[in-house]
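Down below are the structures I want you to see.
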Structure P
Amino acid sequence: MTALNPSQLNPSSKCVAIIGGGYAGMAAAVELAAAGIQVTVFEAGKVLGGRARRVERASLSSHTTVNKPAPLDNGQHLVIGAYSELLRLMKQCGVDLDAAFLRQPMRLQVEPDFLLECPRLPAPLHLAVGLFRAKGLSWRERWALIRAIQGAKWRGWQLRHDMTVAEWLQAQRQPDGLISRFWAPLTLAALNTPLELASAQVLLNVLRDSLGGRRAASDLMLPQLDFTELFPAPAAEYLKKLGGYIRLGQRVKAIDGNTGGWYLDDDDQRFDAVIVATAPHQTAKLLAEVEQTRVLAQQLAAWPYQPIVTVYLQYEADVKLSQPMLGLSDSFSQWVFDRGVTHDCAGLIAVVISAQGLHSGLSHDELALAVQAELHLRLGLPDLVLQQQVITEKRATFACTPDLVRPDHRTEITGLYLAGDYTAGLASMKGASRGEYPATLEGAVRSGVKAAQAVLKDFKGIAL
């Protein structure tokens, strides 16, 4: 995707308000500002990033800090080389990608014994060799994995009709051991939805752009910055340099307008368009007050969600994992990250638990103790920690279920747009209402870019 050339527009009198300073909102802001539009971003919180933001925690210290503890993130998010739009906008905002990420070829290690590692070979050889050499699988399981992925590739990564991942795996005759060690952890990591509920088509979309793309597209890119510094903060600086504004700590409670202009709350500042880039339940509250969007508001108010829990455990500084990222099968702990490697926080381990499960009934203290016990038993980490912190995002992502109908970027009202990973995204440009991507950073960024491009085209008088 590329931004429209500013010379194609006469934007000098155009002003756009963006409600929400997460990845979708900031992506829209960068795209619009680059085209010469004056942008004002309204963010209710004190920190940019939305559901991927920096969290200051004085109670959890890092051995690498002297005056104050290193910041945490409200969750862990994985980036892959296929996230072209996120990487493009980061670079556009002046971020050094080599410094921002620890980049390595695809390596999925799930304890106790599974390992899929793709070597630095041209595609598709990297995938073929990786699948052939996959460890921890019997030859029957190895062949079943190759058959499923190659079969999906031969069919253009498209299903005739969507189904759950569990149903698709059954149709592909995938053995139970392969499902527990590979497909279940992968589905949770990619879609944050249990495979019994998750969309097989969306999972195939992710596999298409990663394992089915260029060799570099499958690279794992582990952030070495907190999620506010990774993109939203540099985007804010980029926006300010182009004459835009960031209003932190300002929650928008009402929007009012039409083709004659838009106004937020009781402010008398007029905007030519508004992009609502908040979570569905927050967007629903704003749209419920507008007659033409009440039906959409009702849909968004009932939007399905899945949680993500991150357990931070501070060990002694010499404690580390064998790899920066490890998976665990058949346990509460799903993916384990060594922030000593990625964030220079020695001894700090982050454990991610995606979606609802048996852990949902535990208190934070109970869950932290259970996770500590698992890491001690499965990975040999000490059975005692110096400090712990549990962060739960109850509405971390939408539940990525089959045939979920997602709203378009345009609403029923001219000048009012939506952005967010829950929107139809690229699929809306093709006449479909099913989004291509799950609730990822890339999905959010793509939605922001598409919402911005819709605004620019409407300013120009071009219909999508």
Structure Q
Amino acid sequence: MTFSIKFIHTADIHLGSMLNIYDEKLKDNENIFKNAVYEAFERIVDYALEFKIDFLLISGDLYDRDAKSIKANSFFNLQCNRLLKANINVYIIAGNHDPFVGKREIFKLPDNVFVCDSEQCSEFQIKDKSLNIIARVYGNSYRGKADSRKLYNSYNPPEDSVFNIAMLHTELNPNNFNYVPCTLENLKAKEKISYWALGHIHKCKILNRSKPIIAYSGIPQGRDIGEEGVGGCLLVEVDEANKTFIKFLPTASIAWEKVYININENSNAEPKNLTELIELIEHKAQNILYKIEDIPCELSSESDLNNCLKGYAVRWIIEGRGHIKTIFEEGEDNLEEIIKESLNSKLMNYSPVIYTDSIDVRIEKEMPNIEEFRNSNNIIKEIEELCDEISKDGSLKEEISATFGQVWEKNYDLENTNDLKMQLDEESFKEILRKARELIIYRLMEES
């Protein structure tokens, strides 16, 4: 098939940042984690050259913070010079993390790099060899670390058959005035736009598959456990009839994973002590090595998602019910840290490496005859029914979470959390509810 336009859409690269892993014992594997963000962008440039794209779009947060890293700026220029030699232009909008882009560069930007204006919408024309306009790129950069303007209103292409691309860094939340408030319907209503290249959300999403296509490319390299899976970018190909084909290109060296382990999975091999628990986790780690990573959004890919992976950063979530719970309750040492060190001493020698970032122990107390007690006690049934209702009813969740006190931060801004408070997300709420349920049932059993 012949394509008239071919480009890569990426965003939220965050050059100058590193993975949120602070472990002095990484030793030989330190560079794998330290360089992961840079390697992700280098892979994007590799793909651009391999697929001979026409241009590269970066929809905000190229850099991580206002205090620019000399290393990051030098690295970016080096990679863009590779694209310059292949006549590939780079179009950038500044996001909330890097509103300074193009305003106070440490090094002169290469001639193929174009940064959108922060005061008005910029327009760039893409022409074929006959100098016919085949595409336009529109973009408006952030003025500062927050921007409350409805920037999408200024993206107004003329009436013609040209493929129009709009770059926007937004949360798609009409009530958050920090990150360009708008809705999905606002963008759909811009009928002259063919493709919305969005940034800010760190997860790959295709929100609208018909014109206008609306897509988040996601973060190329996740930096903490909240950014699970293999990060990448989007290869977008447009045929002569302006039909669009999107493929996912993996770029991450490190994949963050949450792995759930139930100690009751095999009743004949339930761990009775830390040694057996560590052996169980090590056994489960083998599954990670043979895991085939999923391509997001049911997209196809031109590359094996596992090929670029050098390692995994894992949070082990240990669930179930058993006597081993008492070991964690009575132990004076930080047992989770002991387990972590033991796992890393072995699993970090695997290829790809498996780094244990954290251990989340959710094991419940052993309760003999709990099923018999549950069936004969109406109070237990009511408690479990109530917990199920709470987990599904938004208004009940709000009512209960309001009683948690000021130490918890609700409806918080992911980009601006309060370090003095704990963030109450969906997973935290479920864990609090689970522990409360366990405690009530245990006390009732003790009293009976």
Structure R
Amino acid sequence: MTLNEKKEFVYELKAVEKNHNLKGFEENTTEHVVFGGLYQKQQYLILTPDFDSNELSRSLISFLEKSPKSVSVDLNSFLSLVPESRHASLLNVVISALEYVEVTPFSLKSKIETKNIHNLVVDQKYHDLINKLHVIAQSQTITRTLQDTPANLMTPGDFEERIKELFKDLPEVKVSVLYRKDLEAKGMNAHVGVGKAAVSDKAQPRLVVVEYNNNPETNEKYAFVGKGVCFDSGGYNVKTGSHMRWMKFDMSGSAIVSMTVRALALNKEKVNVVAVCPLVLNLLAPEGQKPDDIVKSYNGKTIELDNTDAEGRLILADALTYAVRDLKASKLFDVATLTGAMIYALGDTYSGVWATNNDIWNEVVVAADYAGELVWRLPFHNDFLKMLNSNVADIANSVSDPRGGSSRAACFLKEFTEGVPYAHFDIAITADVGHKGTGVMLRTFYRIAQNQKFN
């Protein structure tokens, strides 16, 4: 992405209002559709003052990906058509779309495709904001890189090393690690149990904590907890056929929350946040845990293992308790590729969200709308929790029943939040599209944290 580049561009993109008077162009007058003909220099996008951020993002990405040449985007024309109160949201969508199409997050191909670098024509007064938004977009690209990296190059130890490298020049951020012996000493057995089949040092379970405190005027501290299963074989409930393919994406939550903190710190936002990344490999070995095993979690609840492939909720359970007890989080947000059942509930369009009260849900939906990311609220209900009753432990981690699987998982996690306001994000289907990481919810989490100072 360049700003106000002087060179001549083959294509120029401008925004026009829906009731435009342009002559000689064939167009579909649906909002956000780009028209003007593939080989015409001037391209136009219909933009209304109440634009939908997600639809605008999709349209821009689709157009820019198809463009055979670099495009100069007349951003001033976009800004002129929407109220000033929505300028930041509009810029956020455009910058994120440009970054998304311009960068290949991860590839070990011998020849990497060269991407077009696009230009923005925009008034100088917006440059500082654009630079901040570009930091967020770049952090989302790093998230996608972490997601796309294969599991043999992204063990828990590799993830730890990458995080330390990414934060080494940010002294205001504290990165700490609890290794297996530390987790065992604290009684975080639900987390450790999932990783018991690991052999090498790098494969051992660990908890990476990334903390940034820059708002002494408030006691608020938001904890973002991200599932970090660097590869999920299913354990003894082994995944079969193609279901084990693409399980490298099961650490997406940890990538998202850690890079959210990176963006906040680089932009020096006045917030108090912490990313909690429980990292494991869920493998198959004689030492691995088995169905019917019982583990005692960090908060004292005993958990019966109905299914070793319901492992994400186990590591998140201990991490959520740790965020409350040790890190003193005032609000909890977790994000996880948790349940495949989400494909039946919301497809790959929406990320599912469960919220313990309307206030925290409102924080989520306002931030997601600004970010152009789609979320849909789903229910916490005691009926789902009752299904996890166990004859021999306080709770079971799963049950062989097709009803409400995603909500059951959410209700399980809520049992480990100790009454702190909590929102759970299930991104099992939205974390990757076309087997490429999306970094979904990073922009929403950034905005949630950014709004903290107003709470």
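Derivation of every value follows stated rules applied to the coordinates shown; laboratory data play no part. Model, not experiment: these values are computed from the prediction. Cβ atoms are built from the backbone, for glycine too; each structure is taken alone.
Here are some notes:
- Highest-scoring label, criterion being relative contact order in percent (Cα under 8 Å, 6 or more apart), among P, Q, R: P
- When distance in nm of label points 7 Å out along Cα→Cβ at positions 87 and 383 is computed for each of P, Q, R, the one that comes out at 7.3 is Q.
- Value 1.36, calculated as Cα Rg over 2.2 N^0.38 Å, for residues 343-390 alone, assigned to which of P, Q, R: R
- Structures compared: P, Q, R; top value of distance in nm of label points 7 Å out along Cα→Cβ at positions 175 and 239, i.e. the largest, recorded for P.
- Value 19.4, calculated as mean count of other Cβ atoms within 10 Å over residues 151-158, assigned to which of P, Q, R: R
- Taking FRET efficiency 1/(1 + (r/R0)^6) of positions 47 and 375 (r between Cβ atoms, R0 = 25 Å, to 0.05) as the criterion, the largest value within structures P, Q, R is that of R.
- If distance in nm of label points 7 Å out along Cα→Cβ at positions 311 and 439 is computed and equals 3.8, the structure in P, Q, R: Q
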